[in-house]
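Undergrad: For reference, the structures are reproduced in the following blocks.
What follows is calculated from the coordinates using simple rules that are stated; it is not laboratory data. Quick caveat, the model's predicted, so the values are computed rather than measured. Cβ atoms are built from the backbone, for glycine too; each structure is taken alone.
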Structure 1
Amino acid sequence: MLRIYVIAFMAFLYAPILLLPVFAFNDGTVIAFPLDGFTTEWFAALRTNRELHSALFNSLTVAVSSSVLAVLLGLAAARANVRYRFPGKAAAMGLIMLPLVLPEIIVATSLLVVAVRFFGWSLSLWTVVAAHVLICTPFAIAILNASFQALDPAMEEASIDLGETRASTFRLVTLPLVMPGIVAALLICFTISLDEFIIAFFLTGSDTTLPVYIWSLLRFPRELPVIMALGTILVILSILILTLAEWNRRRGLRRAGVKDTGGFL
């Protein structure tokens, strides 16, 4: 029964994604069976769509900026969590990780009120970056926690005993050993930010991100095949990025000699 449940669950979860390339190569504009024929014109249309290119550039700007900032914050938080003891550590880490369990619609509404009412910010890509840093940092911490836990503290202590400062020890010893975790965290945060819609919808200004642009195309039925083509490309890229992130995570554990328990979290 468990095997049947898992198969049914996976089919329900991934069947709609598997239909994306089917309709992306369909010659008709109606998303339905039977198919009208084979074509690649919807992929060709992506190359000439300037609004799409602008939205993609905005999404890449937001994703790169937010992933780098989230990993820098996650690096500091994960090191403090694993290496040090201080009053209120559990409460502080709990608050930092809270966005993992909060509904995104609540986070987006709250951030909109804070950004506009309290700080008087005008909505732009940078408000989206700030919000994505908030939701990506817990994922970075979760990955980097495992990297720091796999790192033997004796290596850092030996470096200090041999005359290195704490700063140089972190740069020459700690950072190279946790680098696979940093790369994995960067890739995961980049993917989360690139695909995120709800917060971007609430906080973006006149410069839309790619998910918001895709949502706007849903009002035009003739554009649906273009969305299917774009979705196919995004799914392939997401799979490649997540595969690379998982490979880096496992590589880091092998270098540290730690048994892999499976999964980022």
Structure 2
Amino acid sequence: MRLRLATVNAASGRDLRDGKLSSDRMAAAVAGLGADVVAVQEVDHLLPRSGGTDQAALVAAACAAGGPAWQHRFAAAVHGTPGSRDTFRTAERTLATEPSYGIALATRFPVLQWHELRMAPARAQLPVVLPAGAPQRVLWVPDEQRVALAAVVQTPAGALTVISTHLSFSPARAVVQLRQLKAWSQSLPRPLVLMGDLNLPGPLAPRTSGWTSLVRAKTFPSPAPRVQLDHVLADALHWQVTDARSERVGGSDHRALVVDLALPLVGEAVTG
């Protein structure tokens, strides 16, 4: 049996090809990955710019495609529209009726447990180096809170912990957050897979975490990516990877990562 994992920075549904933002188009593009578990970053929740939609719910509905409902959850990093001085503020918790921005997880499998981690923003502005191809200069910009959302899902081969996250745009800060996330995850069931936009290039993410990278592929900026910022990292996972690749998802500025695992049945996992 195959289990497919996918992670995508959905850019709130903004399509770089025409500059328009469409939640429905984004949800359909994510569903097109054919995943069983999907981690999504840069997700809008009831924000005016995306028509007041619940993008996490739309993704889950699109993935279900009229079949059995998918379980899903949204975790707010901030309330209000990012960049808006009038509404933008740190989210102390996720509120169902509060317009917010953050991350999500959706899966066809039953979810046994949900867990959430909040990582405070830096106290000072952080340096950001513009990517290659842009004028080479450093910008100092405010940091924002980051969150990690974990689901313990019941697969046909047993429980699997999946974490979605979107770490700081400053690599130095992202390294600190990844270490914090790893320490927090020690109490979660294994095997464990971390998926998301870690904002850490290439081998830095697996080297920092000590976890195994399941896919190595450039993801940013799409459609002609030059660096891998998105990752799928595993701890204590012994299921075989049968395919791992990056894929374009609509007009997002990130490519998605897709990993296929050969999933043994519980009896096979115990006796094999």
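Undergrad: Match the computed value -5000 of helix-only ellipticity at 222 nm (-39500 (n - 2.57) for each DSSP H run of 4 or more, over all residues; to 500) to one of the structures 1, 2, and report its label.
TA: 2
Undergrad: One of 1, 2 was used to compute distance in nm of label points 7 Å out along Cα→Cβ at positions 52 and 236, and the answer was 4.6. Which one was it?
TA: Clearly, the read-out refers to 2.
Undergrad: For FRET efficiency 1/(1 + (r/R0)^6) of positions 148 and 220 (r between Cβ atoms, R0 = 30 Å, to 0.05), the calculated result is 0.05, so let me know which of 1, 2 that is.
TA: 1
Undergrad: Taking relative contact order in percent (Cα under 8 Å, 6 or more apart) for each of 1, 2, which is largest?
TA: Greatest value across 1, 2: structure 1.
Undergrad: With Rg and Dmax of the Cα atoms in Å derived from the coordinates and found to be 21.8, 73, which of 1, 2 does the value describe?
TA: Value 21.8, 73 for Rg and Dmax of the Cα atoms in Å corresponds to 1 out of 1, 2.
Undergrad: Let me ask something else. Using the calculated result 27.1 for mean count of other Cβ atoms within 10 Å over residues 36-43, pick out the matching structure from 1, 2.
TA: 2
Undergrad: Work out the source of 2.1 here, i.e. which of 1, 2 gives that when distance in nm of label points 7 Å out along Cα→Cβ at positions 100 and 156 is computed.
TA: Corresponding structure: 1.
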